[in-house]
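Q: Pasting the structures in now, so scroll down.
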Structure 1
Amino acid sequence: MLVASVNRTNKLDKQLQEISSRIHAHDMINDRVSKSAVGWHIEHVLLAINRIIAALEKSNPSDYRWQFNINRLIIFKIRRIPRGRAKSPKVVLPKSYSEESLQSHLEKTRNYIKLLENIGPDKYFAHPYFGNLRLIKTVTFLEIHTDHHLRIIRDIVNAHQ
């Protein structure tokens, strides 16, 4: 068991708890915050986590190549993704969702996160903007990315109160 990755998944678990508490608001939208509804952001986060962990599992550590990346350096240092800057790959763009499908997908994602405990530290994920990220950096990215969308979700929900 990898202590570093297990400790890191605690934050992801807490983030998923908050996501779970926001599923009821899946149809809320506020164009001043985001053109997408709360449910879209939830589904996007879940798709991203699942796809990234699956890519980690399939990766071949001997193919890993590190490259300097200023964007990665900045985002990982400030631990925030600026809004409206990046475009998500098609594979993590939600096509449809409902309250029930989000609940089901959330459970699937919780199981994916448990897989991180058994993934070797040299496995990696090839991020489209930040380059190759080994396990610990990938978990850090998942936390930053999830937090980015949770902030948007909170802003949408708060605008409705």
Structure 2
Amino acid sequence: MENGGLCLGYSNAHYGHPRNLILPNPAANMGEGWETARRLDRPEILDMDTNGVLKVPGCEWATFKLGLPGFITKIDIETYHFKGNFPDSVRIYGANSDKVIEGGDEGKWELLLPPTKLGAHQTHTFEKLNLNKKINQVKICIAPDGGLARVRMWGKPEKN
């Protein structure tokens, strides 16, 4: 937000708006983050992949315009204050487009961070990212549901 980031869209904003994810200060409580309602399509029996990530249908998502087009080199996902209702996993996509890309328009997004397990009340730092292309929009997907306090992205701006 300090650098011009903007929330473009989202699937669910039950307890907090996803624009809170990019506020400049640390979240003081859960109300200052983004929390979704429980998904009703959870299977009765949960299964995990080899990385311990739950295999569930669907996800909740939020899309953002970056302050500057560039190359993301590091992402922090904070689950502070979400001790019993943090998402099981997160995945992040990137895109470069002059038009706003809708969250469900899967063909336009490229995977930046594959589905990755999250934990309660901590910062998760990711520096081994899969996308080496310039991006100006990101899509954050949480599965199956839950809450995040903040998302921070660092990178190198596009050279003019």
Structure 3
Amino acid sequence: MSMKRMELSVNGERRSLEGDPEKPLLWVLRDDLRLTGTKYGCGAGLCGACTVLVGGEAVRSCTRGVGSVGAQAITTIEGLAKGERLHPVQQAWIDEDVAQCGYCQAGQILATVALLRKRPNPSAADIASITNLCRCGTYPRIRKAIATAARKMGGAA
């Protein structure tokens, strides 16, 4: 294990830490920075519970080494709202009563934010391209919330 000093931009703040650049970003966020909204699911990048934004792109943080992030901005669920004002995607999740157990929701929400930045007026196929898993099966409410958020953000989904 090689230790290295790293500077990260997480939720708009510069964070400095020393560690192994190969350590998965998920564990740096959860264990070192105490940002526990990002969840461990499968550990293989398949389920999406660990999804965060890196440079605005949805990334499965359990398979991404922290050293590969470089100067790119990292956004976790904790950094999405602006003070007390929720991001429109977070508000759509509430409005459409998406959450059941809630475990996958942070990853689902961040994947949706990335999608809507690229495709503000997503088609049904675009919405279906989000492959994060929901063990409670709330997919119809998730799809409805994505369309609701797109409308609120100016798209016509």
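Q: Tell me which of 1, 2, 3 gives 41 when you compute relative contact order in percent (Cα under 8 Å, 6 or more apart). List each step's numbers first, then the result.
A: Working: 1: 41; 2: 34; 3: 22.
Computing relative contact order in percent (Cα under 8 Å, 6 or more apart) on every structure in 1, 2, 3 gives 41 only for 1.
Q: Further question on the same structure: Given a computed value of -7500 for helix-only ellipticity at 222 nm (-39500 (n - 2.57) for each DSSP H run of 4 or more, over all residues; to 500), which structure among 1, 2, 3 does it belong to? Could you put the intermediate results ahead of the total?
A: Working: 1: -19500; 2: 0; 3: -7500.
Answer by label: 3.
The numbers here are math on the coordinates, done by the rules we state, and not lab data. For clarity, every value in this text was computed on a predicted model and none was experimentally measured.
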